[in-house]
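These are the structures in question, set out in turn.
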Structure P
Amino acid sequence: MDDTQLVALRRDLHAHPELAYHEQRTSDIVTNFLLAQGIEVARGLGKTGVVGRLTRGISSRIVGLRADMDALPLTDAGEQPWRSQNPGVSHACGHDGHTAMLLGAAQVLAKSGDFDGTVCFIFQPAEEGKAGAQAMIDDGLFTRFPCEAVYALHNWPQLPLGHAQTRPGPIMAAADRFDITLKGGGGHAAQPHLSPDTLLATSELVVQLNTIVGRALDPCETALLTVTRVQGGTSHNMIPAEAEITGTVRTFNPAVQTVIEQRVRQMATHIAAAHGLQAKVVYQRYYPATCNSAAEAALALRAAERAGLIAAEAEKPALTAEDFAFMLQHKPGAYLWLGAAESLPLHHPAYDFNDQVIPSGVRWFCEVAHDALR
């Protein structure tokens, strides 16, 4: 399959996006493609995950190459002919491109791969907040396919086309979600002395939550807390009986993560009590930080150079999150940013993967396999 055919495949995936754990059509396409290359296929890991296994030579070494397959619950605002045909679902993060690049690498390696060992092509479901990597691990990914190391990439609009970056240590942040409900009020807006004011307490809590990073943490630590939703009330003349706050926390240090969670719970409880309300806090640590091992990060950069990219060590990690982190908790490995400019930002309603990135991604995956299994 040449680059033009890979582009056509990518655009077909873009036109038919599927949400977490529902990537059935995508899984079928991946499976049929791998089988056509003579690659052994296993299905059903993490519900819709697919793993292809290709062995050359006599070595027992195994390397894993991973791509994510799921889309976002977002209406596609693009105008291209291959825009999403599924209402409210869009490949606004480029996982269609990641899948196409790994399929292209599988084809190249099956035809002319010069390596000694086994390459596992890991096509993962449910990256977008649903922990598909952990689901595949729970279903025996690394028991059935005991990779010595795992590698993944993500298209990165912040970098120019033809560039690539990664770094040893943290590359992406841990992601937490908090949901706070304040209850116990309710009454006439003209009689505020007769009922606790949930919205006043909620407003105070939003302001105080935004002081945690600046006042509860060592200034040298990196962290982010953002309130993303405030909801309460249905009428202009009623104090609502309850109000809700939702937000996200991003960190790299588990100790910092713990401090922030404790402070969120304390603030909610104490501010609610001061207003005569009760607070319910649900705090979910859904993705750990994505941390590269040093040797594998160096290999990823070498592979990028051999793939013809301008490779450099990233100066700092990003506060976005990635569930490849779960795989890196079990195996050494590295996660690479592959330059994709010009394109809209990730998760933009009109985002479309930059097809000019595909050849570079195919070459990088192939070079990683060759270097790891030289």
Structure Q
Amino acid sequence: MNHERYHRQTILKGFGPEGQRKLHAAKVLVVGAGGLGVPVLTYLNAMGVGTIGIVDGDTVSLSNLHRQVLYNNEDVGRSKVLVAKDKLQAQNPSSEIVVYDAFLTTKNALEIISEYQLVVDTSDNFPTRYLVNDACVVQKKPFIYGALHAYEGQISVLNYQGGPTYRCLFPKMPKENEVPNCNEHGVLGIIPGIVGNLQALETVKVLTGIGDILSGKLLIFDGLQQSYRQIKFKLQQENLQIKELQEFYEWNDPCEVLPSVTAAEIPNLLAGHAQIVDVRTPEEYNGYHLSESIHIPLADLEDCTEKIDFSLPIYLLCQTGKRSETALRMLQKNNPESSFFTILGGLNEYLATCS
């Protein structure tokens, strides 16, 4: 351990060399290498956490760069975890960076998490958060929760020393169409940095035993008002009784195979004057769209089907491919004889292949 590198930490009263030794011995898993994950990874690595695991199956896209400041233009299209490993090792060669170029699932969660003493959940979706929670409860490990909504963020320390879990805070997973996301509502680039750094701070506090841990407390940050407030919540004992994972956590059955085409097929579809239905918000559509596409926001889809010719194949498009899957199911339910296809990866993938 390089004492000069960490000197400004080790002279801190209450932290000292013992705190640094605890960080050096620590093994932390970060689930997600995106907006929240980048500041968590950057600071835990810089501060000397000995082993950091990173789980993420995504690639860098151009739309990531305004908030995921570990990446740059040359990284677009590359695996996030592999890019992150290279840059983190350059930042601090003494840390061990372990990468899992995959998304966390019921098949790998328990095995991966078992190797670490603490999990930092920086994911951007409810299914992963519930999966992380249940896996941590099964293995009796704490995890640091963080989430974003527009100009706000939330942070808490869950399953810490028998304290409240994520299910004590949010007992039931919301439905997919009830949840806003940054593709539809946006995110100010600096907000993930602030919230991710607060997650990193709680991680350091848990690992070293300093300060008051946010267990049983939800910290809410409002970026527009520059304000913080805390909400207390209690343990519901039944939420500690989880002994195994559910069969699956996805909003939809993972065994379901939807008809699809790749984003690379879009030029062929355009050349053939195919019927492409763009289900993004008006703001997204006005920002960029395919000139030949039919625009029907997902929220209006069931009421505006007169724009669609159901006698022809219908190709559904959104920013990432997630909402187009939802749109396909909605339309297919009322039009079972029609042909529907979701465009995998959406416009993000199409623009990446064109660049």
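None of the figures in this text is laboratory data; all of them are computed from the coordinates on show. Worth saying up front: this structure is predicted, and the values here are computed from it rather than measured. Cβ atoms are built from the backbone, for glycine too; each structure is taken alone.
List of remarks:
- For 1.00 (FRET efficiency 1/(1 + (r/R0)^6) of positions 9 and 105 (r between Cβ atoms, R0 = 25 Å, to 0.05), calculated) the corresponding structure among P, Q: P
- Among P, Q, structure where distance in nm of label points 7 Å out along Cα→Cβ at positions 97 and 289 as derived comes to 2.7: P
- Origin of the derived value 1.0 (distance in nm of label points 7 Å out along Cα→Cβ at positions 41 and 81; candidates P, Q): Q
- Value 39, 23, 18, calculated as semi-axes √(5λ) of the Cα gyration tensor in Å, assigned to which of P, Q: Q
- Between structures P, Q, the greatest calculated value of relative contact order in percent (Cα under 8 Å, 6 or more apart) is seen in P.
- Origin of the value 2.7, where distance in nm of label points 7 Å out along Cα→Cβ at positions 201 and 321 was derived from one of P, Q: P
- Identity of the structure behind 5.0 (criterion: distance in nm of label points 7 Å out along Cα→Cβ at positions 169 and 337, calculated), options P, Q: Q
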